[in-house]
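We did not get these values from a lab; they are worked out from the coordinates using the rules stated. All values reported here derive from a predicted model rather than from experimental measurement. Cβ atoms are built from the backbone, for glycine too; each structure is taken alone.
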Structure 1
Amino acid sequence: MNAPEKILLAAPRGYCAGVDRAVQSVERALELHGAPVYVRKEIVHNKHVVEQLKERGAIFVDELDESIPEGAITVFSAHGVSPAVHADAERRGLQTIDATCPLVTKVHREAVKFAGEGYTIVLIGHDGHEEVEGTMGEAPEAIVLVETVEDVERLEVADPDRLAYISQTTLSVDETRAIINRLRERFPNITGPRTDDICYATTNRQAAVKQLAPLCDLVLVIGSRNSSNSNRLVEVAREHGADSHLIDNEVQVEEGWLEGVRTLGITSGASAPEELVQRLVDFFRELGTMDVEEFQVVQEDVRFMLPKAIRQAMAAAEA
């Protein structure tokens, strides 16, 4: 297998504050309450992380169905849930820990606010994504989903003057901007959130890849297939001049990708742990790559507090 001469590591990459908080929530819940701890959906969209937590005693379920015993400790994933799921959990007496990313919670609040003010809400996002399902559940009768500029062309609304938009937090920054621009052209009175819905980590990781890709022959993105922000990084790398592939880990690297590759870029999605990046770097060092350098574009220092239920349980344990 060909060894690239040089590796550039995109920075920032990997875990964002919301993912770190969600994963820590499950780890702390296991420490405080013991196994099993139930988790609705994948806590974050990363196979490696989910498998590690399963080994420690987390049980992942698709819905709060009868497989969760009444009163059990149950964690909601970083992607957020609808009010119907909260109500279901309450009805079944579950002890819930809400690990929804605060930036997703912000979008939920916007949906509630705009719906309460009588707006039709255009949600920019990917159909079927858990974050979108949770957000739509806040005001299902008021929200329409658009995925592309073409969807905007076909959009019909009752009152074009009472229209607002919000978006999923993990989209392509450029694609979302294009959709918002088209919405504004078609509906000049449309209103939006005070600050951008696309999260800082998604924006920063894409910015790093935009600058990294033109310097590379190939960019490998570590992330799972169902990770929206990881898939966007592959698209961004390709749009900016590099071949690019999404991999879960070093085992998935294909020999054919490396032909003629002198400079390799590596980044990771917001739900991929740094240990997977280091494993990939070690894999190429063993092949003979000596030159590895960080390619820093933005400094990140965002941190989120752990969910209230975890903080209270930690305080009680200390007392």
Structure 2
Amino acid sequence: MSTITPNDLLQILSENRHPDSMTIDSQSTFEILHTINTADKTVPNVISQILPAMTQAVDRIVAQLSTGGRLIYIGAGTSGRLGILDAVECRPTFSVNDELVQGIIAGGEQALTRAVEGAEDNSSAAAIDLAAIQFCQHDVLVGIAASGRTPYVIGALEYATQMQAPTISISCNPNGIINTLADINLCAAVGPEILTGSTRMKAGTAQKLMLNMLSTAAMIKLGKTYTNLMVDVNASNDKLKARAQRIVIEATGCDVAVAQNTLAQTHYQAKTAILCILADIDAQHAAELLTQYNGFLRQALAHIK
């Protein structure tokens, strides 16, 4: 039997009723969409209010990754799925290995496509799941729960704390328990949902935006970009090979033939190809320079100049 009562739900911001959607069931299709869209527009403004805390979170993530640690997202339901989505996108975007950024969801892989009964209520399962990936103090854990009180995520943060690893919480409820358990609390209080309690809506949007910001900013700080170009893109298919060519052309001003030829010499590593062209050096020298400067293309170019 559930230990959460209807009165408990009143303490969760997203479980309150939205005043602008009280008659949504009698609205026209256009009016329904307008109501949802109007509510969605408020999300980025809420996130802008927690940018100082997000700055701390990114800097902590960068510090852990720079010393060999990993970024681990963990959550249940929609929150867990969003964490996994952000994690799996890091490899093709930034050419990082699959271990560097990982997502864990309550109930395991089957929970990605179907609800797993009681998974989010099992706080002890989180410790088992983290131990399975050998989570340690060098890693950083991001616990994601719109309500801020999911037992599985609470268990994960408590385990990470026991392991003396830095912790970050992402929630949409100012009264969330996880807000007090993490070293850095990211609470985007986006308010009641258009459909009461449906946190896949505004809360899900807020979580997606925050996760995008954390991973993207961290990768930028780790030298995975040059200007606003994804110079570490993993050219694993035809579309991404074309993107790599476009990146080299944009960064250097060369023509398509030069881009293709140089990428072929660098095994389609756009960053190395760009350095070859701008510094007029061969692929081996460019690779050595990038290693010397920990993958920061701008620093390698400054050395040449």
Structure 3
Amino acid sequence: MARSGNLLMKCAVNVSNLFYTYPDGTEALRGINFRVMEGERVAVIGSNGCGKSTLFYHFNGLFLPTKGTVFINEEEITKTNLDKIRMTVGLVFQDPDDQLFAPTVWADVAFGPRNMGLSKREVAERADNALNMLSIADLKDKSPDNLSGGQKRLVSIAGVLAMNPKIIVLDEPTSNLDPRTSRTVMHLLVDLSRRMNIALIIATHDVDAVPQYADKIYVMHKGRFVAEGTPEAVFSDASVIRGSHLRLPRIAHLMEILHKEDKLPIQNPYPLTIRAARSEIMRLMSGDKKQE
């Protein structure tokens, strides 16, 4: 356990020396070490095919390690405790079609709570609450087959929220969502994390949004982590980011250009958000040289 203030924080996910090789011989994970505390919000960024999804499938036992260990709430995942693990870890797949199979949206969202052995009343309450949280209650009687990609994404997230997990793992949660809905979903997830002490683990390509919600970032490339730390620390090393086939957040990239090409006295780590960029620009306009 780690200590934060006067509180002891439990380790929600602890991965040690994880290797995974597919049956065809493809080595997808190569010595992964990964740690997330309860209530922490962590982003995993990397290009397509780097191993993010494969790693995430280990968090609820869909995949078991070729070598190494995965602990959830300090209990190692084995073949004998998968049911317990899956009530603790909610996984939202990258492709919602891999997750939706019931004849109606409501039945899909209620599937998890029903299989937890809850009463019919509690199952209904959880399903209805999850649909209401994402403002998709009007879809409850529709077939998932008739939904748009964005609607399917929201239904798959609702199905996980209905299980009240202590760890939520999301693989590209805002893909197929318009910008306004993406912001709403991320705000909801962050708010839940803060209020309910839920660990959030999110794989994403959206490097612009990551600094707004992540406490920590892991950068993955070819089955390994090549960097980890706070958003400011990780994005301060542009060579690692670009070497992993990613880019800097657009605001940081702009600040980099203003510093390197226009010779403005902007220090690295560069601002990552509009608010931070505004503060830096106002400092420059005022002639404040203290940070040079």
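Descriptive notes on the structure:
- Mean count of other Cβ atoms within 10 Å over residues 178-185 derived as 16.4 - corresponding label from 1, 2, 3: 1
- If distance in nm of label points 7 Å out along Cα→Cβ at positions 34 and 266 is computed and equals 4.1, the structure in 1, 2, 3: 1
- Identity of the structure behind 40, 23, 16 (criterion: semi-axes √(5λ) of the Cα gyration tensor in Å, calculated), options 1, 2, 3: 2
- Which of 1, 2, 3 yields -15500 [helix-only ellipticity at 222 nm (-39500 (n - 2.57) for each DSSP H run of 4 or more, over all residues; to 500), calculated]: 2
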